[in-house]
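Participant: Each structure below is given as structure tokens.
Each value in this text was obtained by applying a stated rule to the coordinates, not by laboratory testing. Please read all numbers here as calculations on a predicted model, not as lab measurements. Cβ atoms are built from the backbone, for glycine too; each structure is taken alone.
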Structure I
Amino acid sequence: MTGKRTTRRDFMRWLGAGAAALALPGCPREPLKEARSPPNVIFVLVDDLGWSDGGCLGSDFYETPNIDRLAREGMRFTDAYAAAAVCSPTRASILTGRYPARLGITDWIRASFQGGKVPPDGKNPTGYEGAAKHRLLCPRNALWMELDEVTIAEALKAEGYTTCHIGKWHLGFDDWYPQRQGFDRNLGGCDYGHPPSYFDPYTNEKHGPIPTLAPRREGEYLTDREADEAVDFITTSKDRPFFLYLSHYAVHTPIQGRPDLVRKYEAKQRGRHKNAAYAAMIESVDSCLGRVLDTLEEQGLAGNTLVVFFSDNGGLKGVTDNAPLRSGKGFPYEGGIREPLIVRWPGVVAPGSQCQTPVISVDFLPTLLEAAGTAPPADRVIDGVSLMPLLRGTGTLEREALFWHFPHYRYNQEVPFSIVRAGDWKLIRRYEGERFELFNLREDLSESDDRSAAEPGRVAELDAMLSDWLARAGARLPKENPSYQGIEKK
């Protein structure tokens, strides 16, 4: 492969001046005193937000004063990952602490308007599917997250929390909506992966409005509506512990920003980030976060509220620029899976701190449950580990590697793949075409120097580790397509 190689010096410049002082793999510092227990929990999830899509994240075009504020008041993770390069699998992993491969949700779930429907037997599909133009048959993706999965909301509800979901769900049809998975309130969550429109009544000529969010004021912007609902929930729930899952539809397509903000960015000088409508969408998300943080202050709740800010997969190529990371949403490179992650918890997390330890979305369930003083369910495998040693500054994580599994074709862009990251090394295994790519992420953040030919021993070691994990997770692998007609993928 060719291309400009990102050096360690470049890497540190991108992370910011403070990052160089941190040691790998942990984030050691003097531990802070514990906050009061149990804390309120607010999880802010943005759809398709790229790793550098914010002021504190490296952009000189997008304006995010509230995300920047959260980073000043909390811990920013530089090597945080989504468990998939697309949305539904990551969302399931966040809520359950389990890898997508274990759940059978390895691709984005088709909504009813996209052809998804409950099979006659009422069960999630099994078996394989494929087209004659593809060499491989792929396991059929689930159409919903099973109700016997235990979510963060269910576990916290059992501890006395009131729970609320606002925004995008994308984990199944009506019978699998958030209220069936532990949420007392559901405002906007349905099988849609994106809104028909970002403007009230949230509809377009092809399909109807969001069924779980009644129109309110014609032309109102969806992210502003989500902010209103979040403020209302916090205000009315302040007298008992609460869990708010603020899962924005933004910044997913359709790329529609508020007209006043779009005009603002159209008049602004562009750098590597250029899309004015996308910038407007990011500012609306940032403004929502600001309203949430201000409401916590006004209600006297900020000191005992744990806030998490995260994205479900990488930024969409052609809409944003994920540099110095390679590629974007849907791809196995860092631009598709590495995400912004900020955690604020006054009295526990050191303000303005950064952590370079690799973490992944399955870690949120054990982390948040430990923060609430309870444990994950003991009757199933939980793949994540608690991040509390990193947040408290008391230790490191005991984990050998991180894993990904995407046994599907992504349009005409990508073939089925699996990934393992162990230490600084990352191996991509493809099931069609060139078998392996190997990168040293510490020396080559942009993944421009494939070391697989030069390091066959390391490839074999990581591949064996990956095979072992796939077997333990019960991952379904692609298989040869007997109907393949020899039509090469474009």
Structure II
Amino acid sequence: MEKRQRQPLPLTELTAITILDGRNRTDVAELAPYVSEFGIIKTRVEVEARYLVALSDVGVVRPLTPLEKKKLLSFGERISPSDAKKIKKIEEETDHDVKAMERAFRAMLSGTSMEDLTEKIHFGLTSEDVNNITYRLILKRVTQDVSLPALDGFVDDLLGDAKAYKETPMLARTHGQAAVPTTLGHEIAVFARRLNRQVRQLEKYPLEGKLTGAVGNLNALNDSYPDIDWISFAQNFVRSFGFSPNLTTTQIAPYEDMIEYFQHYSRINNILLDFDQDVWRYISDHWFTQELKEGEAGSSTMPQKINPIKFENSEGNLGKANAIFEFFSRKLPVSRLSRDLSDSTVIREMGAPLGWSLLAYKNTRRGLARVFPNTKLIARALNEDWSILSEAAQTRMRRYGIEDPYSIMKELTRGKQVGRKEWFRIIDQLPLTDEQKKDLKHLTPKGYIGQAVRLTEMAIEEIESSRKK
């Protein structure tokens, strides 16, 4: 039997188990400071240090000097990768990540003016008091610093195209079949508005947090310092991170707020997936032309091909992201009694769907930047079948009081390819006056776009207004 290599390999982009940290690492590297193990450790230390400052503010800890307070508040940012490695080494002994961080924090105070505060580190807390705030901070910061700029950049791309092509007539399709005319700019504006609306909701969505102890009742803190208003303390501490306090909890903060937050991402991702598939179809129909890039190969065997791989890659990654987000929505609300640990390994993985989402956003933008409309072919497709004006003809006849004009047009046009001359012959058969027929013959596919231009402009105005600070 063939022997295979079994010795451990050093962790690099070539040896990483997942392609987010391997093949796609450079595209998602900006997430690492937030969602990596290092990022989680730094944020936990930040929360723990701010808790020590808050204890000082209510007299549980002696008054801190301005320098001591400043130092504590900078602890999280000052954690280095080597510090994080030491914490992970401690965790090998404790088999508990937060306890390892607590012990490392004690060591940080050793030999400083704050050494006397050691026993107040993590005072009266359960790990989830630190973790629930940590993960929400990470989620909020990733969204604000990474996801929203990427999404707003894509909305900007769409706005630019919507403005450029708002007057470019195009055949719309319903059920994949020729419908009635629209404009290319209007079709793009639809996606821009849908996306922007969800992005703005994500931007404003409030998260909750808790500081309520081992089973949600502040038992240890209340027992040790019964004269302190710990409910107000907990509320103020949670609010200091920009979260709404949740005082009705078990050991863990209920996850519904995070689930709803993730569902905003899912809706955003579904809009992008819809866009990817539409553009893919336009490329397939040659309505969009792809930019030729020297050195690229579209196929290992067919030299002529230029494939829409950025949109296809985006579509696949959006599917992966939403699959995990959907699992979060099923798993995270369920915890046995006051808590079990099955949520811990799940929420710790939130970097994966955020990473797949970010990769998709980038690839959709790259794909869009490399396509441009083939306006001649779009115009040709629009004028191939004038039966698309049947809606206008039957609606006008309704206006004129003619009985059942829908059936008249259905009999004359359904399932038929109608050129301009054939269309004129159909008009001549209609029960209209000569003046009405003449007026209808003046209507062309490119002129039958309704209020597409104005509606596109209104969508653009709405989007731009929503983003003014």
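Participant: Out of I, II, which one gives 21.5, 65 for Rg and Dmax of the Cα atoms in Å as computed from the coordinates? It would help to have the intermediate numbers written out before the result.
Facilitator: Numbers: I: 21.5, 65; II: 30.3, 100.
Label of the source structure: I.
Participant: Next question. Out of I, II, which has the highest value for Rg/Rh (Cα atoms, Kirkwood Rh), for residues 127-382 alone? If you can, show how the numbers build up before the last one.
Facilitator: Values: I: 0.96; II: 1.12.
Biggest value here belongs to II.
Participant: Then there is this: Of the structures labelled I, II, which one yields 2.4 when distance in nm of label points 7 Å out along Cα→Cβ at positions 55 and 367 is computed from its coordinates?
Facilitator: Details: I: 2.4; II: 5.2.
Matching structure: I.
Participant: If FRET efficiency 1/(1 + (r/R0)^6) of positions 287 and 455 (r between Cβ atoms, R0 = 41 Å, to 0.05) comes out at 1.00 when worked out from the coordinates, which of I, II was used? Spell out each step's value before the answer.
Facilitator: Numbers: I: 0.30; II: 1.00.
Here the read-out was taken from II.
Participant: When helix-only ellipticity at 222 nm (-39500 (n - 2.57) for each DSSP H run of 4 or more, over all residues; to 500) is computed for each of I, II, which one produces -18500? Walk me through the intermediate numbers first.
Facilitator: Values: I: -7000; II: -18500.
It was calculated from structure II.
Participant: While we're here: Given a computed value of 4.0 for distance in nm of label points 7 Å out along Cα→Cβ at positions 143 and 231, which structure among I, II does it belong to?
Facilitator: On the way: I: 4.0; II: 2.8.
Value 4.0 for distance in nm of label points 7 Å out along Cα→Cβ at positions 143 and 231 corresponds to I out of I, II.
Participant: Rank structures I, II by distance in nm of label points 7 Å out along Cα→Cβ at positions 255 and 415 and report only the one at the top, that is, the highest.
Facilitator: Working: I: 3.0; II: 5.4.
Comparing I, II, the top value of distance in nm of label points 7 Å out along Cα→Cβ at positions 255 and 415 belongs to II.
Participant: Supply the structure label, taken from I, II, corresponding to relative contact order in percent (Cα under 8 Å, 6 or more apart) with the calculated value 17.
Facilitator: On the way: I: 28; II: 17.
Of the structures listed, the value fits II.
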